[in-house]
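K.L.:
Some structures are shown below for you to check.
A short reminder: the numbers here are calculations on the coordinates, not readings from a lab. Small disclaimer: the values here were computed from a predicted structure and weren't measured. Cβ atoms are built from the backbone, for glycine too; each structure is taken alone.
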Structure P
Amino acid sequence: MTLHLYDSASRTTRAFVPRQPGRVGMYLCGATVQSSPHIGHLRSAVAFDIARRWLERSGYEVTFIRNVTDIDDKILTKSAEAGAHWWAWAYRHEQEFTAAYDALGLLRPTYEPRATGHVPEMIELMGRLIERGHAYVGDPGNVYFDVRSWGEYGSLTHQLLESLAGEDEADVPGDKRDPRDFALWKAAKPGEPATAAWPTPYGRGRPGWHLECSAMAHRYLGEAFDIHAGGFDLRFPHHENEQAQSRAAGWDFAGTWMHNAWVTVGGEKMGKSLGNALAVSEVLKDGPPVVLRYALSAVHYRSTLEFTPGASMAGAAAAWERIAGFTARAAELDPAVAAAEPAQVDLPAEFVAAMDEDLNVSAALAIVHEHVRLGNAALAGPGGPEAGRRALGVRAMLDVLGLDPLAPRWRSGGGGDEALGVLVSAVLADRARARDERDWARADELRDLLTRAGVVVEDGPEGARWTVKRNHGR
């Protein structure tokens, strides 16, 4: 079976065939860095990190672009309210996003362009659209895309132009020909910082949101590329407008559109405007980053993820404990398990089939847990090579998902805290001495101390082993 992906534009699942054999160009709409990251942002980032990993495991060389929108209305408004320079406000939150991506083990993008670094490309694209009759200049500094000039407008989201509502009549700028036309360039407004505007042949101003992504995708991936990804809520108007202006410019643009569903809290879509956004920093108080990554991965990327504070992390932690505990025990018995390079281990055929069917991670994880169950059964019996073989398969499968328990990032209690390992080892050594001296009260006291700290101790023939209770806040 070959990889099949669901294309949001055609609403079909079809075999993925890259434009260039062996190579994939992929663009992901990244963050608008107006404020701190929440788990809705991370859901999209994790979903397409897994997509990239699977493409690479399938033998493709992937050029992965994830942009940063570092100039827009909300950035200007929030920075002004905070008394900060808009560019400093944007950079601060960009760094928070980077820290969150790193904490959850996302691969770094091939390139991560900022909108403000690509103004020349945007001006060039505007000029091209004006020359081709698809854009016009309004008041100085304003440039609009003429939606009526592009007969395919609405094709991505399967909407007719006549059915689309424009802005409220009272809010429509007087220089617009049609309420549905969208801004390619926005004139500087009174009171906005002078640094938030750039000179163009059409007047001084700043870029519209949609123009940014088209210009950056073209700069790094060319006129035609394979996959454009992002959240479902971006389909309209953002992606519809991206596709319209890019194709009106004469470019093929994206061959496949992939959209992840959103995160809900109490059945409602999560978002800052709704006041129910769960900040990554708050969620991580309920457990380490590896557990959050597992929680965000476990549901198919096109299915809504209902996230319940506390409970969702606890459920993910329990599942992760079973996996991590098995691989650790198997590695103790068979050093080859820890020494192996998981990317070189053959994947189970049923796992490959699940991933090739539109990245069905939920089905793939069911296969992982079945291998863990069979591996634990082997450990409970004679053990031998069967447990090690299962553990190698588990590592290989989880490596694809960015969740290999024996990867250095996750090995020390799920958070990479080497100091914790040193401290726990010292306490366990003290406990072992107490047991040798038959000082059971002291041994129990030390074990209780570790339990209160969220460290689970298991005694076995080879001595004590420990893991961190994943939903233990620390």
Structure Q
Amino acid sequence: MVAKFGTSGLRGLVGELTDGTAAAHARAFARHLRQNGLASAGDTVFLGRDLRASSPAIAVQCAAAIRSEALVPVDCGVVPTPALALYAMRRQAAALMITGSHIPDDRNGVKFYRPDGEIDKGDEEAIAALAPACADLENDFGSTMQSRHEEVLDEFVARYRDFASALGLGDLRIGLYEHSSAAIEALVRILREAGAEVVRLGPSDRFIPVDTEAVSEETRVLVHDWVRNESLDGLVSTDGDGDRPLVADETGTVLRGDALGLVVARHLQADAIVTPVTSNSGIEQRCEAQVRRTRVGSPFVIAGMQEALKEGRRRIVGFEANGGVMTGNELQVGSTSLAALPTRDSVLPILCAFGAARSAGQSLSAHFADLALPVAASDRIENFPTTRSQRLVARLSGDQAECAGFFAPLGEVRQTDTTDGLRVTLDRGRIVHLRPSGNAPEIRVYAEAADNTTASALIAATIDRIGEGQD
């Protein structure tokens, strides 16, 4: 089985999933639930999917696998991942989301949810261990499923109805880049019910991979031109399964995901923030909350949020550099309340970005500029074998002299952090971070500096160093 668990769920090439691997893991998940008393015969498992060409077939295979373990799959159709998770958790039921998130259409994946939320790393290990024994078994592909598509969307829209209506979005003209996001229907309804004018842009019949952490230049140009040409107050979108936001301000500038997370935490008056080491280094100085740093991936952030709960924190917000936000407690916001949703969500940061700016009497650009965060940039080298990424990071992490030599053209190495990949602090406080992707054959490159020009130059210089074959 070539497909494997990454930073969030099972991932692999389409052929590595449709060959029975996805079904084997779905069956292993069902068996794991039953073995651990998290499900009994006849219990429901909700299935959602994104708009990739391969997702319907994988969903059918996974449904048959679940049925073979005496559980009942229910079809939720194309819905955002957080909507599926919310719906299932409210019913104390398990769920599967067929999605590859932001990665290309030739790849896909499966995200797994226990009745109490996302699976953790221990669950991943148990499912992976059970999967080989669950392969090549007879499955019933002919049975039909009940559909709960409309109910899932209705409940997700209802979650934000009162919260959004209190944000004062009534005179805003907001662009919505549709591409092939599973969240479009929900976002249109939520924003329109809040009073905003929604300008729908760029729908696509083919799947377009939008990475909200490393936004492509093509996407930036599209967004910038739409904002200017349509006289928008801002533009929003998401990745493929709707759990990571993309927000651009009224100048057409795409806002950083970790800055979005910080705005959410401040707007909700969080007393605890949990975020990976790849998020902006200035977060600790721009909030009053306790900040806990983790490895990259929602399971690690959720584990950190659970620790914060044990410590008695009452307003816990988790977020990643891609902008996906999680809440660890039920939060009272004015006269409305938001139930805990400990899985990545794109809608909360989108709403809080506009709401926080309106509350401060500012435009989006002015509000985010006032955060005064160090300038951060990120990019990736695609089609870069994972083994090569890991070998490079291991070598530089394990040899101080080699690390210094590799980064010498960029500056003097003052400090290193190997929490997740290799994070190097250079002279003048500049930061470069190398991390093998957990979702695809890519190496991620992050940088921080005093200005955009320097941060972008650090990214380019680091990618050049990697391309020189030093690994």
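K.L.:
Kindly point out which one of P, Q the value 8, 26, 29, 22, 11, 4, 1, 0 was derived from, the read-out being P(r) over Cα pairs in 10 Å bins from 0, in percent, for residues 229-436 alone.
P.N.:
Details: P: 8, 26, 29, 22, 11, 4, 1, 0; Q: 8, 32, 33, 20, 6, 0.
Considering all the candidates, the number was obtained from P.
K.L.:
Let me ask you something else. I have 13.2 for mean projected area of the Cα convex hull in nm², for residues 117-292 alone, calculated from one of the structures P, Q. Which structure is it? Please report the intermediate quantities before stating the final value.
P.N.:
Numbers: P: 13.2; Q: 14.2.
That value comes from structure P.
K.L.:
Another question about this same structure. Quick check for you: by percent of Cα pairs over 36 Å apart, which of P, Q is greatest? Intermediate results must be reported in sequence, preceding the final value.
P.N.:
Details: P: 38; Q: 26.
Largest one: structure P.
K.L.:
Identify the structure, out of P, Q, from whose coordinates relative contact order in percent (Cα under 8 Å, 6 or more apart) was calculated to give 16.
P.N.:
Numbers: P: 16; Q: 13.
Considering all the candidates, the number was obtained from P.
K.L.:
Another question, then. Tell me which structure, out of P, Q, gives -13500 once helix-only ellipticity at 222 nm (-39500 (n - 2.57) for each DSSP H run of 4 or more, over all residues; to 500) is calculated.
P.N.:
Source structure for this number: P.
K.L.:
Out of P, Q, which structure matches 1.6 when distance in nm of label points 7 Å out along Cα→Cβ at positions 373 and 405 is calculated?
P.N.:
On the way: P: 1.6; Q: 3.6.
Here the read-out was taken from P.
K.L.:
Thinking of P, Q, which structure, once FRET efficiency 1/(1 + (r/R0)^6) of positions 37 and 357 (r between Cβ atoms, R0 = 30 Å, to 0.05) is computed, gives back 0.05? Working shown, then result.
P.N.:
On the way: P: 0.50; Q: 0.05.
Corresponding structure: Q.
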